[in-house]
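Pasting the structures in now, so scroll down.
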Structure 1
Amino acid sequence: MPMTKKEKAEVDSLKKRISELEMEALVAKALRFTDRVEPDVNSSGKLAKGWAFNSYREFSRVVRACSSASSHGFGQDSETTSQRPIPIYSTELRAWRAMRNELECRFSRSLAEVDAEILKLSASEKTV
């Protein structure tokens with residue numbers, strides 16, 4: 001038996017609320033610290049190939065990459081296009097984990113700076 005418009009609206013509303021709760025759970029779970037992931041591909045000699053990450057805010061990504069002692073390349077594994085070596089990871093998963101750890105450290109420092117300012121202002125308001 002088909003649903004009425006009212007029943008369909010209720011189901012749609014429940015689905016939306018479930019999606020919101022799932023996102024809230026993911027956000028709450030995201031506030032944790034993970035282990036540091038060290039690069040495991042040596043690029044000190046010849047051209048190293050594997051995975052790397054770029055953790056700039058809007059452009060965070062994990063891509064195939066290569067690195068030598070003096071240069072690197074994103075998006076390919078055979079040609080360097082930019083100066084300076086970069087860390088290379090043997091698997092895409094290791095690169096994602098390394099990027100997550102770098103971002104959590106960066107954001108934790110930012111939050112600590114905000115907390116310090118809040119503490120400073122809270123103390124000054126108490127003395128006034």
Structure 2
Amino acid sequence: MQANQTLFGERTVSIPDNPTLAVQCNHLLRLTDKDKSLLDGESMGMIDRKLMVAVYEDNGLKAAASLGYEALEEFLMDSKRAPSPDTISRARRWLLEHDYLRVSQKALKDAFNQEKRLAVAFKK
């Protein structure tokens with residue numbers, strides 16, 4: 001893992017063993033550097049949904065939707081333009097774990113409570 005900055009000052013990461021994840025992480029970094037409110041939310045799920053919409057919009061969702069159902073379906077089936085929600089969530093988790101992103105305290109508290117509930121459920 002390596003942190004870099006581009007010529008224009010954008011933060012980037014390099015993940016040599018997972019270049020696909022690196023692409024998504026860099027996309028999220030670019031979007032969240034432009035709009036910090038994407039990291040505000042009451043839960044990680046809410047933040048992940050906000051990030052998904054931002055990624056899709058950045059990749060042309062509105063243009064595809066304006067062209068009709070077939071164009072929208074084509075957009076959503078293209079994994080490069082519409083990465084899976086899981087891919088976006090994994091990138092967000094990687095960036096949080098490596099201290100590239102900071103989310104709202106409310107989301108952190110909710111994630112902690114969810115983790116505790118899961119731990120109790122698995123002990124039963």
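Nothing in this text is a laboratory measurement; each read-out follows from the coordinates by a stated rule. Everything numeric here is computed off the predicted structure, so don't read it as measured data. Cβ atoms are built from the backbone, for glycine too; each structure is taken alone.
So the values come out like this:
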| item | result |
| --- | --- |
| Computed 26 for relative contact order in percent (Cα under 8 Å, 6 or more apart) - originating structure among 1, 2 | 2 |
| Value 26, 21, 14, calculated as semi-axes √(5λ) of the Cα gyration tensor in Å, assigned to which of 1, 2 | 2 |
| For distance in nm of label points 7 Å out along Cα→Cβ at positions 22 and 46 computed as 4.6, the structure of 1, 2 it came from | 1 |
| Of the structures 1, 2, the one that -17500 was derived from, the read-out being helix-only ellipticity at 222 nm (-39500 (n - 2.57) for each DSSP H run of 4 or more, over all residues; to 500) | 1 |
| Distance in nm of label points 7 Å out along Cα→Cβ at positions 70 and 102 - structure with the largest value, from 1, 2 | 2 |
